[in-house]
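I've put the structures underneath this note.
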Structure I
Amino acid sequence: MRILVVTPQPPWPPNHGAAMRNSLLVQVLGARHEVDIVTLAWPDEPAPADVPGARRTIAVVHRPSGLLRRGSNLLTGRAPDLVFRHMGRPLRAVVQQRLVSDRYDAVQLEGLQLAHLAHDVRLTFAGTRDRPAIVYDAHNVEWRLQRAIAGQARGWRARYAHLQATRLRTVEDQTLAAADLTIASTADDCAALAALPSAMRIVHVPHPIAVADRAPAGPPEDAPPCVLLAANFAYRPNLSGAIWLFGQVWPRVLQHRPHAQLRVVGRASERLRLLAPARTSIGGAVDNVQAEYAAAWLAVSPVPVGAGAPYKVLHA
């Protein structure tokens, strides 16, 4: 089979939860099929590298909508912010061009951020029998995450999260209707998606792990205690979790282990530089996150929501 995988951020290097899942799924698929990747890339980040197992990786530089456009969509539009921030003509044009120029058997969309592409694929092949199968990999049940946030927040934050949850649930249901197959990363997510009105074929595909890559050796015995926080900090729950760790947990750690070090790595971790507490280093996006795990005494994941949280725990 020939498969086109579309991702909302580069899957390589696999330095956060979504990239870990996407890159390993591509490697598994690439062992038996021909796989091409189209991915969004960000102007201030290096060009993404090819994923082992893929024939080619096509990066589309994405310039997210500004606050004015996002505010307008919030007040007068219908798209949830998660989807609206990832919409753009360049990505849609590249995906359409690939579908027309190359005959694919399946298109796999990694995450609800790309929901609009499911409808684009159907429109491109409307009235024909050549349409590739549409596979939607739901990394999270996004509306449940926002509903949980709405239950914990107060005031305008709670109202905003409730609005986003309502919009996300609608789009999630529409995406299930457009997809030929939906993949859930957990059994709970599978059950939640199956309860939506448009649910059809939903399967549970757990997070893959490359067991052979696990490093058995720990850090040197004379190294100071190092705690690792690795995440994609462009994802707001990860950012909030880091801030909570900085203020509520790390000061207590230093009371008992004054020589301990906190290492923070991952996309957009630079946003935390001014908030970082004592004995914290910010490493930015790293090419080899496994080396970071190998050097750490302990890995932390202070985020109770999102598919990436249990995946990072499993990966560590």
Structure II
Amino acid sequence: MLLALSLAAALLPPAGRSAPHPRRTAPTMAVPRATPLRTRLAGLSLPRASDKALIDLERIASPASTSSPPSSTLIVFGTYAADFNAIEYAQKLRYYLPLLRAQGLSRALLIINGTPPQCAALSQALSLPPTLELLSDPSGEAGRRFGVCRGLLADEERLPAYAKLLGMLLGLGAGGTLPAVAAGYIGNPWGTAAWIEHALAQGQRAGRWPANVLEVDGQGRVLRNAFAELPLVGSWGRRPLELATLRLQNMVGISLAEWGALQPSDPRCLTQLGGCVLLSSSGEVLFEFVDHGICGTADFEEVLKALG
């Protein structure tokens, strides 16, 4: 319960700031996941935040010509810009993108359920590389076509979006939320924390609190990690409280501090989760993941394995 309440503090609108206005929306027609991805994304183009160029998602998901060199593309279907899942996907991409490119990834796209300015603000806050293409999708249509979890009672318009969100924080309609949140506190001896340290360091340099977990030099190199000095668990792959501390930093420094600028305009996006898909140049799905809860995002070590 305490874990859910800590998340609620981040995801509910701060006092004096507006929430997404409820409005009637047509129910989204479900597309069977067995349907080829290019068919699910047919006719859908989204503006790239950096230059407003329209990106045809159907074309990206279609097999390349036989004369094209082998390549692979990663599409991340994110959530709204102030959301835990969107922020963590962006932080994972910031760390893993060079590693993925070394394994042959040619293109990475992150779809945010927000406007181009919101995409740009998130990119600036997290120092995302220009090679990561951020696409704007304020309605969340791309994610729904991909087949993400739409959240608790998605088509029940009489229930306010924030009531649905509170239910999801308790695991209703998003059964992976509490385990994913708890994992951030408990740690994992066999986990991976390099991306977490990388994100914490960026947050400290950007002035986000807490800012005393790492010792970072002028070039951004981590000289000391307080979690590595913990007795008994300091040698774990992911130490207890390490991921929870990053989430606290994200909550205070981005989700709460920038709620007014980054909140979703479409109430459906408040509870909609995300996912990702890795495609070969022939259109073959090499890796696919659908978020199983709030904070339950894809393991990018598995994405690396899929490329290798």
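We did not get these values from a lab; they are worked out from the coordinates using the rules stated. Because the structure is predicted, anything quoted here is derived from the model rather than measured. Cβ atoms are built from the backbone, for glycine too; each structure is taken alone.
The table below lists the values:
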quantity: Which of I, II yields 17 [relative contact order in percent (Cα under 8 Å, 6 or more apart), calculated]; calculated: I
quantity: When FRET efficiency 1/(1 + (r/R0)^6) of positions 131 and 155 (r between Cβ atoms, R0 = 35 Å, to 0.05) is computed for each of I, II, the largest belongs to; calculated: II
quantity: When distance in nm of label points 7 Å out along Cα→Cβ at positions 147 and 259 is computed for each of I, II, the largest belongs to; calculated: I
quantity: Computed 1.7 for distance in nm of label points 7 Å out along Cα→Cβ at positions 179 and 291 - originating structure among I, II; calculated: II
quantity: Origin of the derived value -12000 (helix-only ellipticity at 222 nm (-39500 (n - 2.57) for each DSSP H run of 4 or more, over all residues; to 500); candidates I, II); calculated: I
quantity: For Cα extents along the principal axes in Å computed as 67, 48, 37, the structure of I, II it came from; calculated: I
quantity: Structure from which 11.7 was derived, mean projected area of the Cα convex hull in nm², for residues 99-266 alone, options I, II; calculated: II
quantity: Parent structure of the calculated result 19.4, 58, given that Rg and Dmax of the Cα atoms in Å, for residues 163-250 alone is the read-out and I, II the choices; calculated: I
